[in-house]
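Several structures are given next for inspection.
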Structure I
């Protein structure tokens, strides 16, 4: 496009089963679409093929392609760099591990939400997206047991 190479990279089963990352290698830009949000917790749309492992893998794909000066254009929020995507992926891993621990202890979904497993995590504009993500992680992890 306009003399620039564009790569479309499938990100299976992250936000949905149809996520695509757009990579502009000559410009050092990655456009993620909705599977990455720089200001909120992820939204895993399980009804449309999204999954927690797919989200983690998709974020890993961005991290693997991004260099120190890459501009990452998220589906929601301001443009960020690679370090912000790493921090976001790390938050996802922490939530996954905390929710899994509480499931192993026999906690219900409402008990996991009440445990405030995200209370100490630094996410801009978490609003209701944090509770939604905890519920999504719970549903997926509980189903996998």
Structure II
């Protein structure tokens, strides 16, 4: 299911929804780390999860500065992101990474939109561009690695 994050007209709503998205992503990464059988894959995924945790910290700061709501957990989409991983687990590490790649598709789209949001100030726009680069790197690795397994 394609994300709508980044289509918000209000900047505060955008930040809140990005925080939800990051919580959902972290939950999916936790699930992936738990289910991968190859420890070397898990180590790389842990590093990617750390990127998401950093994104969450920055987004919380942006929320505090802008007056946006900063939720402490994901939303109902979390069941979708982690559910894909649980199903993929039945088919092995390659399928798990392919499922994670689809989750990364959503975060890439969200940060592309956020970077271009009309109300983003230069500092938030810079962060959104960095987060986008991280998400593109994650997605590329997921896609390339899953194709090798």
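Comparing relative contact order in percent (Cα under 8 Å, 6 or more apart) across structures I, II, the highest value is found for II.
Rank structures I, II by FRET efficiency 1/(1 + (r/R0)^6) of positions 18 and 122 (r between Cβ atoms, R0 = 35 Å, to 0.05) and report only the one at the top, that is, the highest. Looking at the calculated values, the largest one is II. If FRET efficiency 1/(1 + (r/R0)^6) of positions 42 and 130 (r between Cβ atoms, R0 = 25 Å, to 0.05) is calculated from each of I, II, which structure is the one that comes out at 1.00? It must be structure I, since only it matches. Consider the structures I, II: one of them gives -13000 for helix-only ellipticity at 222 nm (-39500 (n - 2.57) for each DSSP H run of 4 or more, over all residues; to 500) as calculated from the coordinates. Say which. Label of the source structure: I. Figure out for me which of the structures I, II the number 3.8 belongs to, where distance in nm of label points 7 Å out along Cα→Cβ at positions 34 and 106 was derived from the coordinates. Value 3.8 for distance in nm of label points 7 Å out along Cα→Cβ at positions 34 and 106 corresponds to I out of I, II.
Rule-based calculations on the coordinates, nothing more; no lab input. This structure is a prediction, so every number in the text was calculated from the model and none was measured. Cβ atoms are built from the backbone, for glycine too; each structure is taken alone.
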